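These are the structures, in structure tokens.
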Structure 1
Amino acid sequence: MAARRPPVVAVVGPTGSGKSELALALAERFDGEAVNADSMQFYRGMDIGTAKLTVAERRGIPHHLMDILTVREEATVAGFQAMARAAIAGIQARGRMPILVGGSGLYVRAALDVLEFPGTDPDVRARLEAELDRDGLPVLARRLAGADPVSAARLHDAKRVVRALEVFELTGRPFSSFMPEREYVQPALQIGLDGDRADLHVRLAGRVHRMVDAGLLDEVARLVPEGLREGRTAQRALGYRQFLRVYDGESTLEQAADETIVATRQFARRQLTWFRADPRVHWLDWADDDLAGAAAALVSGAVGLNA
């Protein structure tokens, strides 16, 4: 059965840990195709600041769900779930192995787990977003704490707080009640990358400085007329928010780089917290000299193949 329908392999972990490279190695070894689960790599033109692999860097391996949205469009977990599962089914139908790769925790769960999505209402959402713009995130966060303390303790970004309030208003149920048990919708293997925190901090700082040298500010400038400011998802992306202020003359390159490094470290810490809470993740050290071999052994054990 495994030969007819290869299981889903997910490579997860914090930003900067080497997920993309490991996914490439596994795809080459097991005849796989990659499915992107980084919500910011959905956006066309957001290349440097998201560390998106170039076509050449993908080494001929198909990558699905990259460059599928304009910066004006909003990424949704429900929409991603449908697209990711369609991509996975197509890969499996070709007899190849789907390799989900990314650090957006809820998106990974949406692709892998039995997960119900409550409906949405554009009018309610627009009203809540207007309240967010007028009153600020702390006011909405306090309201959420009264309605859904579990979600309030877990959600800290504006988009998710608004979504949780919308769900509560529409359904009368706390958003947290829609979070599933950890049950895969089909056989899957999650491989997580972790390692020394000081090493990660060095990696992240170096990556941000390389993005600056590669022209992140120019990329932001190109995206402004395409609607970067108007895109509620895209304009909050790490780096883009900070470098928009440079574009507007409100900050310097050095200040924006430093702020991006701090924000990226904080984001990486939240990613690790999210994935560490899932006992199904098999953790590997990103500094392992034979990381690809260790990951291949896990995949082989899962599918009964020889690496």
Structure 2
Amino acid sequence: MATGKPQLLFVHGIGGLRDIDTDRRRWLQALAAGARDAEMADAISGLTQGWLVDVTFANYSDLFNRPGAQGDTAWELDEDEAPFLAGLLDSMLEELAEQFPAASSPQDARIIADARYQLDAAVQGRQSQGVGDVGRRLVGVTTTVLRLPGVRQAAQWMNGWAVLSHLAQVGRYLDRRAKRAELGAAVRERVLENLDPTRPLAVVSHSLGTVVAYEALHEYDGAVNVWITLGSPLALGAVVLDRLVPHPASCPSNIASWLNFWDRDDIVVGRPHLANWIGPSKSGVKAVTERVDSHGLWTHTATKYLEHGAVARPVIEALRP
């Protein structure tokens, strides 16, 4: 049985270079807001001042981003990345079409249909197009998706090219060829390197971080009181699910509780399918999925999720003696 001061591990997702101190503080502030929402304000000082838990923000962003790179120069579409991105966008559009059917959301459905048309044209013409042209067509798809009301405001600070470049990180992590497999191993090492398997652990992972955490926790020797997944693409069909290791996908055996949260306006998530498509652990633990509704700019951020009492409550309960 794990004993000692609990550990809280944050695992970030797609995006640019991170600052550990800044992001750790922002995630903790969002978790504190969630504690207030859950009427657990008595836990806030213990979280933010460190006497309740030791907090680790696992930063692997430099493995995907070149220091000093700015904007579009940070990433250029690789020929090998195009098929993965097309598949990922296909899965995302399929999910969005289910969320916004024409009968109840005609305007949203038209936007999704427009994006689907652009994606099909990019895929069908890939053989005769250069990588740059395929990239521009795929950027057109993500730009169109950003017109959806739930994410429209995000276009003020994030364009279609930036979204596509960030989504490409998922494919780069899941690439099992020799050089790219080394990248995945290095990412998982960053996540696990500061943990003590003899002490209790709660894990909060977001976006690509849920994919990383899935594989890292299968390698971890310690017990995990709760694993929280936020905005997870784990169940985005064959493009992600079938690439996971170990496979077929199952809950890591050291997890006592797995809670998965998704937001209707989060364009990256695989919705409730995660609980159905990833098998239970040997002890019968599997994901329990719950929807949360956020408001404002760009719902695909960890802090938006952490501000919800439904997310903060199980984290705090897992950390208390």
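Can you tell which of 1, 2 yields 0.80 when FRET efficiency 1/(1 + (r/R0)^6) of positions 11 and 115 (r between Cβ atoms, R0 = 25 Å, to 0.05) is derived from it?
Working through the options, I get structure 1.
If Cα extents along the principal axes in Å, for residues 227-290 alone is calculated from each of 1, 2, which structure is the one that comes out at 33, 23, 15?
Working through the options, I get structure 2.
If P(r) over Cα pairs in 5 Å bins from 0, in percent, for residues 99-146 alone computes to 5, 16, 15, 15, 18, 19, 10, 3, 0, which of 1, 2 did it come from? Walk me through the numbers on the way to the answer.
On the way: 1: 5, 16, 15, 15, 18, 19, 10, 3, 0; 2: 5, 24, 25, 18, 13, 8, 6, 1.
Of the options listed, only 1 reproduces it.
No lab work stands behind these numbers, since they all come straight from the coordinates. Because the structure is a prediction, the values reported are computed rather than measured. Cβ atoms are built from the backbone, for glycine too; each structure is taken alone.
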